[in-house]
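Coordinate-derived values only; no laboratory data. Every value quoted in this text rests on a predicted model; they were computed, and no experiment measured them. Cβ atoms are built from the backbone, for glycine too; each structure is taken alone.
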Structure P
Amino acid sequence: MTGGAGFLGSHLVDSLLAKRWDVVAIDNLVTGRRANLTDALGSDRFRFRRADLSRLDRLPRAERYYHLASPASPPAYRRDPIGTLLVNGVGTYRVLEAARRSDGRVLLASTSEVYGDPEVHPQHERYWGRVNPVGVRASYDEGKRYAEALAVAYRRRYGLDVRIARIFNTYGPRMDPKDGRLISNLIVQGLRGMPFTIYGRGEQTRSFCYVSDLNRGLELLMEASPGVPSPMNLGNPRDFTVLNTAKLIAKSLRIAPQFEFHPLPEDDPRQRSPDIRLARKQLGWFPKVRFEDGLTKTVEYFRSLGIGRGGSS
C-alpha cells in the first residue's frame, strides 16, 4: 500500500490486517504520520518502509496494490506541487509496472477533484469535468487525471486488472489537524474558541463520508469480480452547505458559532456531491454512518490530541 501512513491508508492497513492479509506500507511521511500505524507496527504481518514512491526503482511483489500515495489537502499540494505531480505520474507508473510484473491487481485512489468546478450536480462517472489545467489546484487535479489515464492505458495495453476509485470528501479520526480540510479546520477553530473561517457566503456544498464507510467501499471495489466498471465514485451523496456544516460542528462541540467571512479561493468548487448509483449496483455499497455520528467520533479524536486545552497540537 502506498500512502499507508496517511489518514485513509492507515485505517485501511488496520482493516486488511484484521482480515489476515500481509501488508507492506510505503510512505515518505510528508503528509502521513507514523503514529497512525501504532497498532499495525505491533503485527508480525506488517512491514513499513519510509520511501519516496517516485524515486523507488522497484516495488515488492504482491497480489494487491492499493495506490493511495499523494498529498490530498490544498495546503499540502500547494506546498509541493512538483512532488504531487511526480507521485501521481512517476509513482503511479511504478505501481502499475510492479503489478504487471507480479500479475497483481491495482486500486488507484483517484479523487472527486477530477471533476473540477462541476457543471453537473451530483457528479456522475460519465462527466468529464471542468478543471483549470494551470490553476492553483492543478498539480493535484491534473495529477490525478493523468494517473487515471495512465492506469486505463495499462488496462488496455496489457490487460492489467486496474480499478479506479474517485474518492469524495472523507473525514474521521486520524485526520491531520493542520491539513487545511474543511472538517479539521472547523473543529480545530471551534476547540480553540476561534471564529469559523467561511469562504464566500458559505453557500457552496460539500458531502462527507466517514472513513470506515469509504474504506469498506475501497475493499469491495478491490475484491469485486474482474471487469467491474471503473472509475467509480465513492462518497456520501448527502450534501450540506459549508455554513450548515459549521453549524453542525458547533452543535457537536456544544458552542455558539461565530463566523469570519473571506473571499472564495481560486477554482474552489461550488458544488461537490457524488452520484453513487454505480457503486450501489456493482458493489451493493452505500454509506451507513450518519454525518452527525461520525462527527462525534472525529471531535473526540481531536480532543484526545489536546487541542483547545492548552495542548501543543
Structure Q
Amino acid sequence: MTTKAIRMHAIGGPEVMKWEQVPTPEAGPGEALVRHEAVGLNYIDVYFRTGLYKTALPATPGMEGAGTVLAVGAGVVDLKAGDRVAYAGGPIGAYATERVIPADRLVKLPDDIDFKTGAAMMLQGMTAQYLLRRTFRVDKGQTILVHAAAGGVGLILCQWAKHLGAVVIGVVSTPEKAKIAEAHGAAHTVVGHAHLAAEVKKITGGKMVPVVYDSVGKDTFNASLDCLAPLGLMVSYGNASGPVPPVDVSLLGAKGSLFLTRPGLATYTATHGDLLAVTADLFEVVRSGAVKIEVNQTFPLADAAAAHAALEARRTTGSTVLIP
C-alpha cells in the first residue's frame, strides 16, 4: 500500500519539495501510525529545507500535526486505533497523509478542539508556554518585548502574556500587522527595529524591559539587547532573518550584566511527563478562551512549496495549516 508525502531530495528553495507516492509505514514497537487531518506549518520547516538544520536526504519535513490513530505497535498501552491525537517536535516527517511516530510524543486532543486548531497550536503554543512559564516566568505588571508579534507564536505570546497581567510591546514589520498584534493583546506596537531601543525607552519611561523574546535572529539581536533593563534576559528562540553571529560575552556585562539563552522545545518536553504538563497548560488556556488560535491561512499539503514561499515573504499572519 502507498500514501502521499512531500519529499526533499536536495536542500534549497521551496521548489525542492515534491509531492510523491511513498510506501505506507507500519507502526513498530512503541510507535503509532497516524492519519493526518491537518499539518502545521512552522519556520523550523524552512530551516530543514534550506539546510540550516541538518537532516539526511531524501526527507519529509514537518514537525507538527493532528489526526487519528490508525494502529499502534507492540508495547503501546495509552493509545488505541481511533484516538484523536496531536503532536509537535521531532522527528520530522509531518508533511504526509500518514506517518509513524513514537507514541510517547503524541497527546490526546480534547474533543472540543478541532484538528485544524490542533495542528496549528501545538508547536507554537507549546513554545509560548515554555517561554512565558519556564524560560522566564512572566508575572502581572511586567512589561515584556515580543518580536514578530503578529506571527504564529507572537499572537499566542501576546494573548497569553496579557492574560497573565503583563504589558506587551509587540514588534512587527508593517502597520497592518501592528493592528493585528494590538487586537490580540499587545498594549504597544513598534513597526521595524531601526529605533527600537528608543521606542521602548519612551514606552517604559526609561525602565526598559526584563525580557525580550526574539525569533527574528541576526537582524534584531543587537537592538534587542539594547531594550533590556540591567539583569534582563535575552531569549533568542528563532532565526527568521538568519542565525545570530558569534557573540562577545563581555558585551552582556557592558550592557548591564545581561543573561542570554537559546531555548528549544525538545529540552522542555524531553520526557513524556514534561510533554503532558506543557500541553495540559496549553489546552487549558485555549479552552478557557484566553488564547485564541488564529488559523489565517490554509494550503493543500501538496502545495507546501507555496506555503513556504508565503511564510518566507512575511505574507502570513497567525498560524498556517496544510490540509492533506
Structure R
Amino acid sequence: MSLFSFQPWDRRKGFTLIELLVVIAIIAILIGLLLPAVQKVREAAAKSTCANNMKQWSLALHNYHSTFASFPPAGKAPDGTGLPHRIAWPIMLWPYVEMENASKQYNFNTGFWQPNNTIVNTHTGICSTTNKVYYCPSDRVGARWEGDQYWRARANYAINWGPIRMPAPAGSNPAAFSPWGFTDFVTRSKPRISTLTAISDGTSNTLAFAEVRSSANDKDADFRGDFINDDNQCGRFMTLDTPNNGIDEMTGGWCVNNVANRMPCTTSANGKITSRSNHTGGVNVGLCDGSIRFISNGIPLATWQALSTMNGGEVFDPNY
C-alpha cells in the first residue's frame, strides 16, 4: 500500500443557502415564542416591585400614626392666618420611607413651592428629589413635573379620596367617606385627620393607597402623578370609576385620557383622578391595615366605592 493516500474531498462540510435560511427561520420562531414569556416575567417583577413600594408607603403611614397618634392629612393649606403652610402627604411621610435627609432639608416654614423647597425652573430644590419608592417600574420611572415654573417630582402612588370629587359640589354631605378629605368636603383649609380607631369599617376593609398613571411628558400641565403638590386632585385618587376605566383625569374643564391627550370635558367643575396602572388586569392597592392587594379591573363599582369609605358599614369581598 502506498505511503501516501488521498481521501476524496467532502463537498458538504459547509451549509447551503437553503439550510442557513431554515436555521434562521427556526431561530426567529424560537425568539418569537420566548419573547412573550420574557415580557411576562419582566412584568411580574415590575408588579412585585410596585407592590413593595406601596408596602413602604403603607408602613410609613403606620409609623407616622405611631408617632403622632393619627394619620397625616392628604394636604395642609393656609387657614387664613398663614399657617399651616401648604404641604402634601408625601413630605410628611419622608422620614418613614428612608428620606429623612430630604425631610431635614425641607423648610416647613414655607410652602412646598417656595425657595428653597422648590427652585423655579430647576430640579435643584428638595421637592425635585426622586426616589425609587416613588415609581412603579411598569410606568415612566423618573417622571417629574415641569408644567409650571415650580418643578418637582411625580410618582405613581396616590392616597384615597373616596367616591367624592375635589372639591365636592356645594351642598355635598355624604354619610360615608374616606379617611382623607375635607371635613366639610369643600374647604382646603379644613383637612380631615383620621385615626385607626375612627375606621369603623375596619382597616382591612378600607383603602389607603392605589396606583395612578403618571403624565407621559414632564412638561404636561397634567396633575397625574403630581403628588408633591397639595392642589386640585394632586396626589389623590377618587373611586368614581373602577380601576383602569373611565377618564384618567378631569380638572379645570379639561380631561386627560389614557394616552395623555387633553380634550374639553363636558363637565368643567369638581375634578377627579382615576386609579390606573400598566399591569394586566388591575392595580395594586394598600389597605389601612398595611396590607397590599391586587384589585381586578372587574370589581363592581359599588364594591370599589365601599372599599374606599371608612364608615359605610360594608364588608369587603375578598374575591376582588
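Values computed for the structure shown
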| read-out | value |
| --- | --- |
| Value 2.7, calculated as distance in nm of label points 7 Å out along Cα→Cβ at positions 137 and 281, assigned to which of P, Q, R | P |
| Structure responsible for 1.1, with distance in nm of label points 7 Å out along Cα→Cβ at positions 73 and 105 calculated and labels P, Q, R on offer | Q |
